[in-house]
Structure formats: structure tokens, C-alpha cells
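Listed next: structures, encoded as C-alpha cells.
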Structure 1
Amino acid sequence: MFSDLSMGALGLSADLPTAIDLAAKHGFGGVDPDLGYLKQLGSDAAVTEFAAGVGDRGLRWGMAGLPINLTAPAGEFAAALAELPAALSILTAAGIDRVGTWIRPMHDDLSYRRNWVLHVSRLTLVSQLLADAGIRIGLEYIGPKTFWSTERFPFLHSLSEARELIAETGASNIGLILDSYHWYTAGESADDLAGLTDADIVSADINDARDDRERDQQQDLDRRLPGSTGVIDLDGFMSALRAASYTGPVKIEPFMKSLASQPVDEVLADAASRLTSAIGG
């Protein structure tokens with residue numbers, strides 16, 4: 001596995017070339033791509049040339065966002081699906097082989113079963129196009145009860161449910177985005193991660209939780225930097241990733257507004273150090 005810089009996940013803003021420079025400067029192993037920026041380069045050949053420069057800096061691509069909303073209204077989803085091949089052409093030209101999205105863990109109108117059927121059918125369509133392009137898709141389940149309990153029908157919000165959904169699609173290129181925060185708030189342990197392999201995991205995020213809240217009181221957008229409070233068993237989480245022989249990106253996604261007010265180089269030096277420590281075990 002390798003340390004990955006996602007400026008957005010840290011609450012910081014920068015265009016892709018700047019993010020690449022910062023990732024190289026602070027010793028990250030990779031950087032998350034920005035499909036919007038790559039589109040602006042104008043051609044697949046220009047994208048390939050740009051991506052070669054990323055490799056020359058000693059960096060790998062992390063995970064791009066899935067450019068389609070799985071729960072969009074039918075017409076909007078159909079239109080996005082029709083545009084997906086063009087986006088996949090750009091990702092392929094850049095050598096990006098993984099995209100991801102999160103599963104919204106509740107719905108005001110769709111019951112659990114109806115929402116499940118919707119996700120299976122749409123993921124089946126999307127994953128087929130991605131497979132043809134040689135791209136994997138990661139799904140992130142969202143653990144905090146303070147989030148999934150806010151609408152009429154709770155939906156998938158645990159590792160076991162996510163794995164069941166993936167299995168039902170029958171697609172071999174769908175895997176998990178594992179986030180230590182969601183793993184903790186879902187009440188899971190290292191035992192729940194046992195048996196996973198590299199093929200099951202597309203990306204990983206590490207965070208910590210506030211130490212003045214119980215597990216079911218934790219808020220999705222109010223986290224802490226990994227290893228800062230010790231609430232989350234980061235050693236157990238990372239040991240499970242190593243046991244899975246995971247080879248993909250690991251990034252920090254704390255949603256701490258205070259980071260944006262600090263010097264960027266200080267934030268990134270700290271993040272890189274925490275990632276190196278966690279990955280090194």
C-alpha cells in the first residue's frame with residue numbers, strides 16, 4: 001500500500017498540478033486525480049503525456065471519483081450513463097484504474113429493499129462499462145448512526161451489508177473503500193476485516209474519532225487525525241490491511257475545518273508522517 005494525497009479530503013484547495021507538486025515535495029506515494037482537470041487538457045494524448053509526468057515525479061494515481069450519481073433520478077442517471085464512456089476514455093488515457101463513491105445510508109422514500117434493488121441494478125450497468133475500461137469501482141459504507149438515522153428508511157451502513165451488495169451484483173471489479181472511521185462507528189473490529197484480500201479493497205482512509213463522544217454520538221463530518229486520540233484501533237485496522245496484502249492507496253480524510261487555516265506545508269508534512277507511520281506498522 002502507499003500513502004496518498006487527497007487535498008479535498010484534508011479540506012484543502014489546489015489544482016491538480018499544485019497537488020502533484022505538494023505530494024512529491026512531502027514524500028507521498030501517490031495523489032488523487034481530478035477528472036475535471038484532465039478533461040480540460042483537450043485530448044487523450046495530452047492526458048497520457050500529463051500522466052507520464054506524474055510517474056516521472058515518483059507518484060502513482062490514487063482513486064478518482066465515480067462521475068455518476070447512483071441515486072440520481074432516472075432521467076439524470078440515464079444521461080450520465082450515456083456520458084460515462086467519454087469520461088472513462090480520459091481515465092484510461094491517464095492510466096487511472098480505480099474510481100469510488102459512497103453509498104448514501106438512508107432514504108426518505110425508498111424502503112431498504114427497494115433501495116437495494118436500485119443499487120444492484122445501477123451498479124451492474126456501471127460496473128460493466130468500467131470493466132470494459134479496465135477500471136475498478138470502490139464502494140464506501142457510511143457508519144455513523146447520527147447520519148443513517150436521519151431519514152425514514154435507514155440503508156446499508158456496515159461492512160457485511162456492503163459485501164453482500166457487491167456479491168449480489170456478480171461483478172468482479174467492484175470492491176470496498178475501507179474507512180477506519182466508518183469501521184469504528186459501525187461497531188466493527190479487526191475480526192470483521194479478516195479474510196479480505198487485495199482484490200476486495202479499492203481504497204482505504206484512516207482517521208480518528210473525538211474522545212468526548214460515545215460511538216453512536218460521533219458525527220460523520222467531525223473527525224480527528226489518525227492516531228491523535230486513540231479512540232479508533234488504528235493498529236488493528238492497518239494490521240488487517242497488511243494481512244489482506246493490500247497494495248492500494250491510503251489517505252487521510254478528517255473533515256477538520258481547522259486544517260484549512262494552517263500553513264499548507266505544515267498540514268501536509270504532518271499528514272505524510274502519520275501515513276508513513278501507519279503504513280509502516
Structure 2
Amino acid sequence: MSQPQEITIPTVTLNNGVQIPQLGFGAFQVPPEETQRIVEGALEAGYRHIDTAAAYRNEAGVGAAIAASGIPRGEIFITTKLRNGEQGMAHQAFQNSRQALGLDYVDLYLIHWPVPAQGLFTEAWKDMEKLYANNQIRAIGVSNFLADHLDTLLPAADIVPAVNQIEIHPAFQQQELAAKNRSLGIAVEAYSPLGQGADLAAATVKSLAAKYGATPAQVVLAWHLSQGTIVIPKSVQAARMRENLGSAAVSLTPAEAAEITELESGARTGGDPAVAAHSQM
């Protein structure tokens with residue numbers, strides 16, 4: 001299987017020099033029994049960055065798709081995440097994920113949520129630093145970390161996180177948090193990049209889609225890409241997968257990107273990291 005020649009996906013260089021494809025495929029809510037088929041479809045479409053998590057319970061399907069694809073391992077970037085309920089046993093949790101994926105190493109490993117009530121994310125980070133030092137992970141990072149969580153973590157850390165994966169879409173941009181991450185050298189990665197579809201109905205988005213002969217999703221993803229944000233849209237439909245990849249060919253002007261930025265309304269769609277405490281077990 002070879003990546004379609006007409007698709008050129010930009011990359012982002014992380015703070016340790018590792019390159020990550022800026023546009024990836026998210027496996028959130030992909031049913032475990034369908035994961036291999038769907039991820040094989042994503043790889044066939046041209047994705048070379050797959051994002052999963054232990055909490056999604058579909059790591060084995062992702063691994064099976066990688067094995068079946070015939071694509072050299074070094075050409076695929078794999079992210080998985082530490083369950084909230086396993087922050088006190090990060091080393092073993094990582095080994096379980098790696099074995100489920102059937103991989104010798106993982107490209108990016110993230111603390112899925114800070115769960116500040118547990119007070120364990122710094123301990124988990126220190127374990128992840130050891131895994132990184134042993135070359136079992138190419139880059140380590142966090143997800144859903146707010147400014148105060150970073151302020152707690154960084155003084156105790158020897159390694160600055162490479163990535164912070166947070167909810168970002170036109171209606172919920174977390175601009176101050178994103179700017180803080182970038183100022184620290186932490187790449188910003190957006191989940192729910194389309195606002196779970198709600199942001200696609202905005203008149204500005206639909207107007208730009210008509211102007212460029214693009215889909216509303218392609219316009220919103222192009223907005224993310226224009227800001228240097230890593231983005232991981234999810235779709236189980238092959239045609240939609242290909243459409244989302246096509247966003248890399250849409251170039252918005254700065255003025256057009258600014259129009260989309262004006263859609264900020266504070267409309268969070270996911271949990272609040274300040275209080276979220278689900279175990280994910």
C-alpha cells in the first residue's frame with residue numbers, strides 16, 4: 001500500500017525533533033470490532049498518523065490494521081494514551097498498550113486527562129520520562145492539560161511535553177491555553193476539531209466552502225492547519241476520510257482564517273479538565 005501521490009500532508013516538528021503528520025486520523029468511538037477495517041481504510045486513503053487510546057479499547061484493532069497494511073512501520077505515526085485510572089502504574093499500562101498494538105515502540109504517548117483530584121499526573125510523567133529514555137516512546141506529551149496543570153507539572157519535569165492534545169474548534173478555541181503551550185514549545189493538537197459537526201453549519205464556513213469548491217469540514221480543517229495546529233478528525237466513512245485529507249490542499253487567506261476565528265462562542269463539547277475524574281477503566 002502506498003500513500004496517494006496527490007496528497008501531501010504537512011508535518012510539525014516537535015520539540016525533540018520528531019516529526020508528526022499534521023493531519024491524522026482519530027480512532028475515538030470507533031467500535032473495537034470494526035477498528036481494523038476502518039483503520040485499514042484510513043491508511044488506504046493516505047493517513048499516516050493514527051490516534052488511539054487505551055480507554056478507546058481499540059488498540060488491538062489499530063495494531064492489526066498496521067500489520068495488515070504492509071506499510072513500513074517507520075512511515076506510520078501512532079499515538080496512544082494512558083488511562084486515568086492507571087496513572088499510578090504508567091509503566092505497566094504503557095506495556096499493555098504497546099502489546100495490544102503489537103508494536104516495538106509507540107511514536108507518542110500522552111497522559112489522557114490530568115485528573116487533578118488524584119494528584120498522580122506528575123508521578124505518571126516521571127514514569128513516562130523513563131520509558132522515553134529507554135527508547136520505547138519517540139515523544140511524550142499530555143492531553144486536556146489546562147494552564148494550572150502545566151504549571152504543576154513543568155517544575156517537576158525533566159522533559160517538556162512535546163504535545164498537548166486539547167479540545168479546539170471554531171466555537172471553542174482555548175486561545176490563551178494554546179498560546180501558552182506554544183510559548184513553552186509544546187505543540188497544540190486539536191481533538192473534536194469540527195465541534196462534533198456543529199461548527200460546520202456556520203454561515204462563514206459554508207460561504208468559504210462554496211467559494212473554494214470544498215466541504216465545510218475541509219474549510220474548518222484548513223483553518224486548523226493554517227494555525228500550525230495538529231488535527232485528528234474521525235470518520236468511519238471512506239469518502240469522508242478522503243475529503244478530510246483534502247483539507248491539506250485548501251489555502252485560506254489570513255482574512256478568511258480570521259473570519260472563522262470570530263466564531264468563538266465558548267461552546268465546549270467535551271468534559272472540563274478542571275474537574276473530570278472518570279477512571280476510563
When distance in nm of label points 7 Å out along Cα→Cβ at positions 58 and 234 is calculated, the result is 2.3; to which of the structures 1, 2 does this value belong?
1
Given 22.8 for mean count of other Cβ atoms within 10 Å over residues 50-57, calculated: source structure among 1, 2:
2
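Please state which of the structures 1, 2 yields 3.2 when distance in nm of label points 7 Å out along Cα→Cβ at positions 146 and 242 is computed from it.
Values: 1: 3.2; 2: 4.3.
Answer for the origin of the read-out: 1.
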Here helix-only ellipticity at 222 nm (-39500 (n - 2.57) for each DSSP H run of 4 or more, over all residues; to 500) has been calculated and equals -11000, so which of 1, 2 was it run on?
2
Structure (1, 2) behind the derived value 0.80 of FRET efficiency 1/(1 + (r/R0)^6) of positions 10 and 170 (r between Cβ atoms, R0 = 25 Å, to 0.05):
2
For distance in nm of label points 7 Å out along Cα→Cβ at positions 82 and 98, which structure out of 1, 2 has the highest calculated value?
1
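Rank structures 1, 2 by distance in nm of label points 7 Å out along Cα→Cβ at positions 130 and 210 and report only the one at the top, that is, the highest.
On the way: 1: 3.2; 2: 6.0.
Structure 2 comes out on top.
Using distance in nm of label points 7 Å out along Cα→Cβ at positions 34 and 122, single out the structure from 1, 2 with the greatest value.
On the way: 1: 2.6; 2: 4.3.
Largest calculated value belongs to 2.
Bear in mind that the values in this text are calculations on the coordinates, not laboratory data. Just so we're clear, the structure is a prediction, and the values are computed from it rather than from any experiment. Cβ atoms are built from the backbone, for glycine too; each structure is taken alone.
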